[in-house]
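The numbers here are math on the coordinates, done by the rules we state, and not lab data. Bear in mind that the values here come from a model prediction, so they are computed numbers and not experimental data. Cβ atoms are built from the backbone, for glycine too; each structure is taken alone.
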Structure 1
């Protein structure tokens, strides 16, 4: 399987019996359906995201990509809790692609980010 952003091959990475694919080039992560949701709950799983944030940021603007599994156009997404995290999702196979550093960032939601989200939610409901 090849990376949808840089065309490099993926390597298999296993954490607590959950196997994900990591790009050998840009270090982005491919999660099959529900793998991301399972890994987010497991302490230390951010260790699979070894890519430098700067590399991930350089690929973040590349949004018009095809799914590496079913080759359908992927949908640009924004995390519901951390609006600065942008990733791509496949509407056919439900896989998701995170640029290097994004999964680590997802796992590291700070108190300030939670507070900011609460304030934004309150403002919208006024």
Structure 2
């Protein structure tokens, strides 16, 4: 994937049904974390707020969501029915995404990143 691509072009590269899911995911994250900045990191859409907040990506059969290991650990019960790895979870394209859980994870990650930023600032004093 072209590293200079922007999020609009990333989303446009998928079939219409997947584009709709990606756009809704994008808007959900933007609404939940309005101060986060949107970019492309690691070749996929990323939101940053005092560091990486969450990433997401589309694949043939799923949407990958990457809220850092801490975001997954905090919501492991809600995500128990999904495949995943240390820092990722896979939402199958043939099932509705768990929007409420995604919102809760993004809120958690916002609070976590902001708290880390405060601690970092304190340690520099």
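Can you spot which of 1, 2 the value 50, 36, 24 was calculated from, given it is Cα extents along the principal axes in Å?
Derived from the structure labelled 2.
Can you spot which of 1, 2 the value -7500 was calculated from, given it is helix-only ellipticity at 222 nm (-39500 (n - 2.57) for each DSSP H run of 4 or more, over all residues; to 500)?
Considering all the candidates, the number was obtained from 1.
On distance in nm of label points 7 Å out along Cα→Cβ at positions 6 and 38, which of the structures labelled 1, 2 is highest?
1
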